[in-house]
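Novice: There are structures below to look over.
Derivation of every value follows stated rules applied to the coordinates shown; laboratory data play no part. Computed from a predicted structure; not experimentally measured. Cβ atoms are built from the backbone, for glycine too; each structure is taken alone.
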Structure I
């Protein structure tokens, strides 16, 4: 089976664009990725599109109406927060199987404002009666469980937001580019303890895209000099655990996915030079340090205290600014993380460049639904 390479990738600056359509947003990133590869839509053999909120509207085909209808097969994917990563993985699998040599993968979303989750479509409305199903509350509960077990403090959770907002100052594609000192984060409006408003990811509109190629085609087109190898692509769903009976099991899905990805890549977490992980809330990032094997069980708070996950630290995490600053357009997030890691491996990340990076990991997870991990490697 052929190795699969990212030969072109890009993303728009995330923001709010109520005047634009979802296909228009997706088309912009698609053209940017094609331009980055020096290719055109006429050379693509298939397209994989990730979109969650409007997933029943054949968004992929509508993107092609914007950039060129060539008759290629289009697969539309919806898979919670792992939607974009799933679209990328489908393209990777098709090339691995030898079906195609060149495919285009796009993730796009147009989000509303306000809290995600909660409520009920039918039956007894449990929201507010039996706790809360809103995402800030669920991730706050999970953070408090971590605090009970390991002593993780409000200040340690808040430091995640301080770090990621600091990182965002070097990323022109982030929705927000603003430093937030620790006291500002901790004294911000409390959404659900311990997550203040500045510890919650931003609902934004956005799109990201990647062009994937087989090794044969990448060499044939002379694209290997900037190509990034996909060493592993793993996708899991949430297995049942006893934990689910009282609170969603946020960890097992990612841990299974990480184990599969590391085994496929033939490396361990100690070999990584940078990580883009799913910091939908500050509490989540601390837990994912442990889920991805970046530190021992219960040591996530210690890792942030030591500064290990800052730019320039032992294992930089979310140097893009993460979802806390860059924003979280659900269908685009998975490919945006891959774009960020690829940019560092190419040595093209500018002021936020992680020097000497050769291997990076991009992770996304939808609570109780899906986790996706891609391990990427610089071509030498």
Structure II
């Protein structure tokens, strides 16, 4: 048997949310709602669906490896040049490309704990070290502690904003004050996958920083508010030099044509985004009220998911909810053993979840 690289022994595979069809098959139930993977419960823009349908007869043709049309559409919307944009099969792939470009064996990257697990794994694959900084008591990034961890082998700082799984943010002022104190030879990656849900108020407009700092990368995606998680399309924005280096690592046809045309159409349908954000805000307030009525602690969120403390085993609650046809995320994978993370769904889905949660907690505590 061929022996794997030693570093692979220390990795665990990413565990995605349980698929709906699998739950139906396993438990023999007809209706299942999935509130585990922070997908848009409203689906995606009809314009994106139409664009994919029109493309479907051209599957035999290779994609535009450069993603020229999509880059131009993003350029027009964001006010950056196309050579400042890198496309990826979701931001997951872009995380890999960044690590492959910048991490040498023995280098390190700094991230919050808990935060998105892929930050750690992409660094470890490159024989790098993950330095995980615990969140503050109010579940926010401890940026002062980040700065204290920087050393001469630090290459990357991952900032998930809003943070997954807590939904908390780094404010605009906190972010710029932090970046000013980071050495210029350390890359700061601003992962803004939930930007559309979080924007406004104290949340940063990070594009404004591109002219001031040449060591930042901004990550955005079509998987969340745009509702196109199944097509795997995301993008990075930085200066053209950084993007140029990332392009040397990027595979030649890493985003498919269907994803590219759908993304272009979706960008033009901002009415759908506004509707999605409004639905999310309404769902958020409903869940806040429900948790308060139940006497449960929760973390106010800037994203489309909520962390709630259920004071009993999260894995047991996960299993019990599954039997009722509700898929959530057990937070024990984040070291928060009596918390669960739930995606904010439609009004009906939220009501079904709350009813099921009340029943499960009552059953498990009795």
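Novice: Tell me which structure, out of I, II, gives 60, 56, 53 once Cα extents along the principal axes in Å is calculated.
Specialist: For Cα extents along the principal axes in Å, the value 60, 56, 53 is produced by structure II.
Novice: Also, quick follow-up: For mean count of other Cβ atoms within 10 Å over residues 28-35, which of I, II scores largest?
Specialist: Max of mean count of other Cβ atoms within 10 Å over residues 28-35: I.
Novice: Which structure, out of I, II, was FRET efficiency 1/(1 + (r/R0)^6) of positions 180 and 332 (r between Cβ atoms, R0 = 25 Å, to 0.05) calculated from, if the result is 0.10?
Specialist: Only structure II yields this read-out.
Novice: Once FRET efficiency 1/(1 + (r/R0)^6) of positions 92 and 292 (r between Cβ atoms, R0 = 25 Å, to 0.05) is calculated for all of I, II, which comes out largest?
Specialist: When FRET efficiency 1/(1 + (r/R0)^6) of positions 92 and 292 (r between Cβ atoms, R0 = 25 Å, to 0.05) is calculated for I, II, structure I comes out on top.
Novice: Let me ask something else. Please compute distance in nm of label points 7 Å out along Cα→Cβ at positions 108 and 220 for structures I, II and give me the label with the greatest value. Can you show the working numbers first?
Specialist: Numbers: I: 2.8; II: 3.3.
Going through I, II one by one, distance in nm of label points 7 Å out along Cα→Cβ at positions 108 and 220 peaks for structure II.
Novice: Another question about this same structure. Identify the structure, out of I, II, from whose coordinates distance in nm of label points 7 Å out along Cα→Cβ at positions 156 and 196 was calculated to give 2.5.
Specialist: Working: I: 1.9; II: 2.5.
Computed on structure II.
Novice: Work out which structure the value 23.1 belongs to, where mean count of other Cβ atoms within 10 Å over residues 260-267 was derived from one of I, II.
Specialist: II
Novice: When P(r) over Cα pairs in 5 Å bins from 0, in percent, for residues 140-267 alone is computed for each of I, II, which one produces 2, 8, 11, 12, 13, 17, 15, 10, 5, 4, 2, 0?
Specialist: I
Novice: For the read-out percent of Cα pairs over 20 Å apart, for residues 4-83 alone, a value of 68 was computed from one structure; give its label from I, II. Provide the component values of the computation, followed by the final result.
Specialist: Details: I: 31; II: 68.
This value belongs to structure II.
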